[in-house]
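There are structures below to look over.
Please treat every number below as a calculation from the coordinates, not as lab data. Note that the structure is a prediction, hence the values are computed from the model and not measured. Cβ atoms are built from the backbone, for glycine too; each structure is taken alone.
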Structure P
Amino acid sequence: MTGQAPAPGTVVVEGTQVRINVSRGPKPVTVPNVIGLAYEQAASELRRAGFVPARVDVDSDLAKGIVQNQDPNGGSNSSKGATVTLSVSRGPVTTSVPDVTNQDVSIAEATLEAAGFRTRVVLENTDDPAFDGIVISQDPIGGTQGKPSLVVTLFVGRLTDTSTETTPVP
């Protein structure tokens with residue numbers, strides 16, 4: 001209630017009409033869109049607009065400290081003093097790619113998949129029986145940092161028959 005007439009405490013005759021003014025509540029304010037900003041900048045913008053920022057750290061491919069989502073969404077209306085939850089990137093998660101060169105292809109694939117990577121096999125002809133079914137090289141090379149589900153291409157030797165039969169000419 002924001003006011004009344006007659007004023008509170010006034011003695012009136014029973015049945016006298018009393019007017020009461022009721023507030024509709026605080027005027028809604030547009031929530032700024034802060035997705036893509038650094039957390040500190042986003043929080044500052046929200047405070048200036050009258051909101052209370054809350055932070056939740058999440059896994060993301062965005063750089064560390066960047067806002068990837070917000071609730072309520074930017075452009076929506078909310079009341080001053082409301083909390084806006086910001087999902088902030090922990091930074092990209094990467095893992096070292098295992099070096100599987102000179103390994104049997106099935107062992108190499110199992111090693112890479114256990115580390116969270118996917119594999120693709122490209123066969124390369126070889127005349128050396130020692131390289132048949134063996135990873136000759138890989139892309140990216142072992143030791144490189146990669147995101148989970150990165151595809152590692154394995155170049156695997158495939159023995160080709162180099163012997164040629166000669167038939168005597170009569």
Structure Q
Amino acid sequence: MMIVNAIRKLSDWLFEICAVLCTITLSAMVVTTGAQILCRMYFTPLVWSEELTRYLLVWSTFLGASCVYKKMGHINVTIIRDLFPPAVRKALEISVHVLCGAFFVMAIFYGGKYMSLQSQQLSAAMRIPMPYIYIIIPVGCSIMLLHSVDLLLRLIPAAKTQPAPGGGQ
């Protein structure tokens with residue numbers, strides 16, 4: 001039970017961190033894009049702003065996806081699932097989290113490989129090493145994998161201490 005509580009606390013803590021980082025990246029995107037607009041209109045255009053905005057968007061996508069997955073907020077179609085009895089619905093939810101976990105494991109593996117393939121490349125305008133940009137793929141998917149394990153543990157009767165977010169049985 002200690003391991004289950006540790007996973008739950010780590011998942012909750014990472015959710016809070018990702019929510020703050022997502023807010024920071026989205027705010028930085030707004031500021032950078034606003035500065036680019038002002039500089040184009042009144043001064044010399046910024047050569048790095050579009051690149052920074054693109055990389056911040058990638059980071060906010062993975063961070064935001066982990067937050068939404070934790071709260072089971074992704075769009076889903078429940079009309080067919082609702083036709084089944086509660087025991088079957090629970091089995092379907094468990095299978096969804098297992099499949100998502102398998103996807104996250106594959107994304108971590110291939111994201112790491114892709115990151116290592118880019119190890120010598122620098123970004124065009126800002127000259128940032130590209131592994132710093134692509135590291136969010138395995139990191140974000142690792143966080144989502146942890147959330148997946150936490151959600152699975154909430155669905156298993158022996159580990160159930162509180163309901164899963166989003167109406168899990």
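Here relative contact order in percent (Cα under 8 Å, 6 or more apart) was derived from just one of the structures P, Q, and that gives 17; the source is P. Have a look at P, Q and say which one yields 6.3 for distance in nm of label points 7 Å out along Cα→Cβ at positions 24 and 112, as calculated. Comparing all candidates, it corresponds to P. As an exercise: semi-axes √(5λ) of the Cα gyration tensor in Å, for residues 56-95 alone, calculated from one structure in P, Q, equals 26, 8, 6. Which structure is it? Label of the originating structure: P. Largest in percent of Cα pairs over 22 Å apart among the labelled structures P, Q is structure P. Where does the value 2.7 come from, among P, Q, when distance in nm of label points 7 Å out along Cα→Cβ at positions 136 and 152 is the thing being computed? Structure of origin is Q. Determine which structure produced the value -25000 for helix-only ellipticity at 222 nm (-39500 (n - 2.57) for each DSSP H run of 4 or more, over all residues; to 500), calculated from the coordinates; the candidates are P, Q. Going label by label, the one that fits is Q.
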